Structure I
Amino acid sequence: MARIHPEVPRVKLVGPKTLSAVDSAARWIPQADHVSPGAIAIIRSHDYDRRGERIANLRKAAGKRPLWITEWCVNGKDSSVDLLNSAGEYWLAMTEAFNQGANVWMAYDWVYPPRDGGEALIHVDWRKSFHKTRIYYGYRQWCSVLVPGMRVIKCEISGDHATGVSKPGVKAAAFLSTDGKRLVAHVVNV
């Protein structure tokens, strides 16, 4: 097909599809690159293994390729009012992912029946009603001011409230528009 229609862009390979950014960085990306150098155009991983500097290590393994975090959810019980704690966890995960080098971050379980876990942005009681959780509003607030093409600007918090990876505290992330005229800064106390 490429010889007959060279004007048609070739499909880019996105991978590996794993649940662990830690394993993707340590095992699967190096193995794929060794077996077939340059075959994977976009690095992607789910983020359910939250050990250490996982996204930073994934960024290093990705090199100059785009890095997508393609699935994430709180994946645990949340007894806070309207899943407020889970909404904070979303901000924590997005902030860490972008500050450590991700280009794309995607939530998982956008719509789900009501439950005591913090996965869903919207709870649906089938054939009756739906409810937008605090997770939805937090995710919407984060995303509504960003536009495609923005790039992450290095952003650090210092002082008594600064904390390490995957720890509660004050978190920040900043994005700059492609024309350099618009800066968006997200700051939250998780």
Structure II
Amino acid sequence: MKLVVGLGNPGPEYAWSRHNAGWLLIDSFITRANLREPRMQFSGAFWSSSRVSGENVAFLKPFTYMNLSGKSVVEAARYFDISPSDVLVLFDDAALPFGKLRYRASGSAGGQKGMISILGGLGTLDVPRLRAGIGGPDAGIDMKGWVLGRFTNSQRDSWPLLEDLAWESFLKWLAGGAGDGFTVQIPDR
């Protein structure tokens, strides 16, 4: 079984915030996989194993807030005896421009606190991740304010294109064709 995790923060004040990119992508995946309501399990919203492209896949949105995401992921992975290499984590990355996705099979968290929590909880750097570029702040804007801020209208208009790329990237990972890493970007409009 595979586990796909979208990182974000619960609460209406975080809806459409850059830091909730992982949650937004998971929501898209849930819709595409035609899944129903989740169970409240593993300190989050959990969609039990479903067949996607011939694989059993479960989906998880931790409700632990970003910095404690590892608690939720470790609970689910241990319960189902899922190897860290079979856990795909979706999250935001301010080091990538908006519209770019980067997949890596392993590596450091790059300063992303949710991923730091997950890597620490699972005890390995070998956890696949798909980072969604949110761009960095302009001069004079602090990083916390930037990531907790909302996407611009233009970015929201382009979001469906990013969802398409993320889904294709997920299917590539699921099929074992992702290798050590790749980068894709939505086309300029």
**Q.** Entry that produces 14.3 once mean projected area of the Cα convex hull in nm² is calculated, selected from I, II
**A.** I
Q: Using relative contact order in percent (Cα under 8 Å, 6 or more apart), single out the structure from I, II with the greatest value.
A: II
Q. Of the structures labelled I, II, which one yields 0.10 when FRET efficiency 1/(1 + (r/R0)^6) of positions 115 and 179 (r between Cβ atoms, R0 = 30 Å, to 0.05) is computed from its coordinates?
A. I
Q: For FRET efficiency 1/(1 + (r/R0)^6) of positions 35 and 91 (r between Cβ atoms, R0 = 25 Å, to 0.05), find whichever of I, II sits highest and give me its label.
A: II
**Q.** Answer label among I, II for the case where Rg/Rh (Cα atoms, Kirkwood Rh), for residues 83-138 alone, calculated from the coordinates, equals 0.99
**A.** II
Q | For distance in nm of label points 7 Å out along Cα→Cβ at positions 19 and 147 computed as 4.0, the structure of I, II it came from | A | I
**Q.** For distance in nm of label points 7 Å out along Cα→Cβ at positions 27 and 75 computed as 1.5, the structure of I, II it came from
**A.** I
Q. If helix-only ellipticity at 222 nm (-39500 (n - 2.57) for each DSSP H run of 4 or more, over all residues; to 500) is computed to be -7000, which of I, II is the source?
A. I
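Where a number appears in this text, it was derived from the coordinates with a stated rule and is not lab data. All figures in this text were calculated on a predicted structure; none of them were measured in a lab. Cβ atoms are built from the backbone, for glycine too; each structure is taken alone.
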